[in-house]
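S.K.: Okay, got some structures for you below.
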Structure 1
Amino acid sequence: MSTTAANLRAFSNPAAVLPGRRVDHIFFSATALMMGATVYVGFAPTYYMAGIFCAPLPSAIIHIHGAAFSCWILLLITQTSLISAGRVHIHRRLGLVGFGLASVMVILGVLASTDRLARATAPPGSDPYFFYIIPLGDMFIFATLIFFAYRSRLDSAAHKRIIYVATVGLLIAAIARWPMPLVRGAIRAAIASYVFLVLLAAYDMWSTRRIHRATLWASDFLIFIQQVRLPLGRTAVWHSFAGWIQSSAR
């Protein structure tokens with residue numbers, strides 16, 4: 001009789017049988033590891049397997065930049081693991097460290113991209129002036145999303161999703177270096193990174209039967225900035241700006 005009553009309550013309230021947030025720790029921990037693997041595969045030949053600080057990189061700022069961004073991925077994996085283990089108090093303390101690291105990463109990202117512009121180098125098929133807008137756009141996306149993630153730190157569902165999308169915005173450089181011609185180049189790598197956004201939206205639908213509002217607006221913002229920067233980077237105004245930055249940096 002009690003089993004029948006429970007089944008009737010579940011039928012009358014479908015939300016009662018949805019996974020909800022009970023399996024969040026599994027999804028976000030697994031995808032953090034996937035992001036870590038994505039970064040490792042992309043940078044293993046030229047950075048990780050080359051000895052990290054012993055790797056033959058063109059300047060010191062690129063070394064520091066690589067170390068800081070690697071620390072972010074490690075911190076993401078650590079933070080999701082702490083939540084899975086129920087160590088929320090440690091997670092919150094490390095969150096302040098993470099916010100500081102993210103702020104430093106934005107500065108280092110701009111410096112590293114400017115350093116590359118000063119050396120007049122770019123991936124095959126791109127001119128340095130146009131390519132300069134790619135990392136700058138990434139830093140703008142990352143900085144904006146980290147700001148809103150910090151503001152929503154008391155709303156765990158929104159906070160973790162914004163951090164997730166912000167990290168997706170950093171994966172282009174790694175994916176573009178995969179040994180796969182299909183994802184070579186900033187545009188193809190960006191599209192490939194959207195797999196993580198699809199995973200998040202699919203998880204939202206599976207766990208709560210709706211896409212979380214943070215997933216929607218953060219993903220839309222990411223895609224919009226990544227796409228609008230492409231025509232902007234080909235304009236004469238942007239080339240003049242990049243040329244001025246290049247001459248100043250030299």
Structure 2
Amino acid sequence: MTLKMKRALVTGGSGDIGAAICIELAKTNLHIIVHANSNVIKANNVVDKIVASGGSAESVSFDVTDKDASLKALEKILEDGPIQVLINNAGTHQDAILAGMKSEQWNQVIDVNLNGFFNITQPLLLPMMQTRWGRIINMSSIAGIMGNRGQANYAAAKAGLIGATKTLAIEVASRGITVNAIAPGIIQGSMTDEIFDKAKIKRLVPMNRTGKPEEVASLVCFLASDAAGYISSQVISINGAMS
């Protein structure tokens with residue numbers, strides 16, 4: 001990492017979409033901090049790929065739902081300087097119709113997808129604001145816009161993330177920081193491959209295919225760039241014309 005490189009933190013960087021985001025962002029001369037909770041080996045693999053391609057990266061591991069552990073990890077990260085690009089990508093789902101949903105399923109999904117956003121973003125804001133330049137990109141979902149049967153918990157969390165995005169964008173706009181949300185539809189990866197077969201995808205997606213993690217990553221890279229400096233408080237869908 002050179003002294004002039006901005007630093008980016010990607011939560012959930014060990015997942016399918018998160019890994020693609022890390023790899024693409026590294027191509028834009030950012031030092032990438034690849035976050036994982038339990039899948040540290042995969043996070044380290046992402047780091048190795050970035051470094052092998054001439055990029056700069058490191059990994060970090062902590063649970064975004066653990067406020068104290070998150071704060072301790074972030075304080076350590078901030079010792080080397082502010083985070084100026086933050087991708088809140090960590091997420092989970094535990095599907096069940098609401099009538100049969102357990103409180104643990106509700107709370108866990110809200111905790112990771114929404115409380116995790118707060119636990120990560122809030123401690124990083126003041127250092128970012130002091131630089132007078134920043135990009136915060138929150139990974140929402142088409143479920144947070146349209147709803148989805150069996151995902152009341154997930155949809156509520158992702159819709160809440162949209163509300164937080166719009167409010168935070170107003171609060172930090174004067175400091176040169178943009179805040180946007182991306183709402184993916186059905187994207188290739190372990191979270192969707194088990195749920196959506198080809199027939200279901202053809203029925204749901206007008207483009208008749210799933211999206212690629214790299215397509216989401218390309219959108220992230222644009223929103224994180226100087227070229228997107230006047231785009232803020234937006235929710236950008238990437239879903240093959242589903243909505």
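S.K.: I have -13000 for helix-only ellipticity at 222 nm (-39500 (n - 2.57) for each DSSP H run of 4 or more, over all residues; to 500), calculated from one of the structures 1, 2. Which structure is it?
M.R.: 2
S.K.: Work out the source of 12.6 here, i.e. which of 1, 2 gives that when mean count of other Cβ atoms within 10 Å over residues 54-61 is computed.
M.R.: 1
S.K.: Moving to a separate point now. Taking relative contact order in percent (Cα under 8 Å, 6 or more apart) as the criterion, which structure among 1, 2 has the greatest value?
M.R.: Going through 1, 2 one by one, relative contact order in percent (Cα under 8 Å, 6 or more apart) peaks for structure 1.
S.K.: Assign the value 147, calculated as volume of the Cα convex hull per residue in Å³, to the correct structure from 1, 2.
M.R.: Computing volume of the Cα convex hull per residue in Å³ on every structure in 1, 2 gives 147 only for 1.
S.K.: Ranked on distance in nm of label points 7 Å out along Cα→Cβ at positions 150 and 174, which label among 1, 2 comes first with the largest value?
M.R.: 2
S.K.: So, one more: Among the shown structures 1, 2, from which was the value 16.8 of mean count of other Cβ atoms within 10 Å over residues 30-37 calculated?
M.R.: 1
Any read-out appearing in this document is the output of simple, stated calculations on the displayed coordinates, not a laboratory observation. Quick caveat: nothing in here was measured; it's all calculated off a predicted structure. Cβ atoms are built from the backbone, for glycine too; each structure is taken alone.
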